[in-house]
Structure 1
Amino acid sequence: MSDSLPAGVERREIDGETRLATRGPPVYGEPTDGEWRAWDPERSKLGGMFELGFDTGLSGGETVLYLGAASGTTASHVADFAGPTYAVEFAPRPTRDLLEVAEARDRLFPLLKDARKPETYAHVVESGVDAIVQDVATRGQAAVATRNARFLADDGRLLLAVKARSEDVTAEPADVFAEVLAELEGTYEVIETQRLDRFHEDHLGVVATPR
C-alpha cells in the first residue's frame, strides 16, 4: 500500500490499533491520543481513500474546496492538516453542526450553499484552490465536479467519491461509475480510480486533475 500521507496526517497507535489520525479537537466521538484523533475511514470517503493508498497529491497546507461537507466529519479532518477549507453544505441542519465544528478551527469556513450552483459562492471561494474534495449525495455528481472546476488551480486535484445509489438506485454500480467517468473526461483527466467497497459499499474513489 502506498502511504503518501500529507503532513499533518499520521498513522498512530490509538486504543491499541494503528489508525489514521489528525491533530485537532474531536468531533464525532472518535478515539483520541493527546492532541491526535482517529480518522475513521468507515465514516469518511477521503479517509477511506487514504487507507486504500490513493495518491491524492495532498502534502498539507493546501487550500481546499469541500463539496458536501454535511456535519463536518471529514471536513474537520481536512481542516486539521490543510490550509483554508471552504466547506459547502446545502442542508441547514448539518450546517448548524458544521458551524459548531468550525468554532474550534480557524481554517474551516462553512458555506450554506448548493454545490450545484457554484456561482452562489464564487464571491467567497478564491480561485486557484489546490484541491476539491467532493462527497455529495445527489444525481449529477459529475456535473457538480465540472461546474466547480472553475475554482481549481491548473495543477490542482479533484478527489471525488462517486455514490452509485445517488445516481441510479436500480443500475449496476459499475455502469454508473463508467457514465460518471465519461462525463468527467471533458473537463478532467482521471489519473486514479478504485472502488471504496472495503469501507463504503457502491462507491468509487476518483483522483483527477483539470485538462
Structure 2
Amino acid sequence: MSLFPKLNQNFWRIQLRQWHWISSALCLAGLLLFAATGFTLNHAATLEAKPRTTHVERTLPAGALAALANAQDKRPVPPALAAAVKQAAGVDISRRPADVSDEDVYVDLATPGVDASVTLGRDGSLVYERTTRGMIAVLNDLHKGRHAGPVWSLFIDVLALACFVFALSGLGLLWLYSRNRRITWPLVAAGLAAPLLLYLLLVHA
C-alpha cells in the first residue's frame, strides 16, 4: 500500500520536480565552481602557484601630512590623502577603512587571490605591497569567501539555500520512486554513512 493517496502522490511529484529543476538551474554554476575549488583546496600544496610580489616605496608630499594626521581608525582616509597616495603609487585607497595607530596608517587592499596593503608612516613614508598568487588562488579564496566582500557572502548564502532545496527535493523524489528501485535506500544510507565512518575511523582517531 502506498504511503500517499494517488492524488497526493501526483501533487507532490509535480511540486518536487518543479523545485528540483528550478533549484538545480540556480545552483548549477555555483556547484560546479565549489566542486572544482573543493578539489583544488584539497590539493593546495600541489597546485600552489609561484607568488608575484610588487613593492613600492614613495614619500608623500608635504601637503598630505595634515590629511594624514586627520585619518580616523576604521574609516576611509581623507580624500586629500587618498588622492596623494593614488598619485604617488597609482593605487586607490579611498573606499577602504584604515587601521590608524600612533606609528602609521595601514590600509588593507586584499582581494581574492591577492594580498595587498598600503602603509603610511607618520614621517610621510609610503609603502605599497601587492602579492598575486594566480587564478587558482582566486577561485580558492572565492570558495572560502576570503576578501570577497558582503555581496559574494550573500551569494554563498543563496547558493547554500538553493543546494539545500535541490537536495531535499531530490530526496522527496527518491521517496516517491523508491518502490520500483530497491537500491534507492541502501545507496542513500551509504551516502550518509560514508563520511561519518571516515571521520570516526580515520580522521577523528
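Please treat every number below as a calculation from the coordinates, not as lab data. Here the structure is a predicted model, which means the values were calculated and not measured. Cβ atoms are built from the backbone, for glycine too; each structure is taken alone.
Hey, mean count of other Cβ atoms within 10 Å over residues 34-41 derived from one of 1, 2 reads 14.1; which structure? Could you put the intermediate results ahead of the total?
Values: 1: 19.1; 2: 14.1.
Computing mean count of other Cβ atoms within 10 Å over residues 34-41 on every structure in 1, 2 gives 14.1 only for 2.
Given a value of 2.7 for distance in nm of label points 7 Å out along Cα→Cβ at positions 138 and 178, calculated from one of 1, 2, which structure does it belong to? If you can, show how the numbers build up before the last one.
Working: 1: 2.7; 2: 4.5.
The read-out was computed on structure 1.
Comparing relative contact order in percent (Cα under 8 Å, 6 or more apart) across structures 1, 2, which is largest? All intermediate terms of the calculation are to be shown ahead of the outcome.
Values: 1: 17; 2: 23.
Going through 1, 2 one by one, relative contact order in percent (Cα under 8 Å, 6 or more apart) is largest in 2.
For P(r) over Cα pairs in 10 Å bins from 0, in percent, the calculated result is 9, 37, 39, 14, 1, so let me know which of 1, 2 that is.
On the way: 1: 9, 37, 39, 14, 1; 2: 8, 21, 21, 18, 13, 10, 6, 2, 0.
Answer by label: 1.
Of the structures 1, 2, report the one carrying the highest value of distance in nm of label points 7 Å out along Cα→Cβ at positions 58 and 114. Walk me through the numbers before you get to the answer.
On the way: 1: 2.8; 2: 1.6.
The maximum falls on structure 1.
Name the one structure among 1, 2 that helix-only ellipticity at 222 nm (-39500 (n - 2.57) for each DSSP H run of 4 or more, over all residues; to 500) of -6500 was derived from. Working shown, then result.
On the way: 1: -6500; 2: -18000.
The value was obtained from structure 1.
For FRET efficiency 1/(1 + (r/R0)^6) of positions 10 and 130 (r between Cβ atoms, R0 = 41 Å, to 0.05), find whichever of 1, 2 sits highest and give me its label. If you can, show how the numbers build up before the last one.
Values: 1: 1.00; 2: 0.10.
If we compare FRET efficiency 1/(1 + (r/R0)^6) of positions 10 and 130 (r between Cβ atoms, R0 = 41 Å, to 0.05) over 1, 2, the biggest value is for 1.
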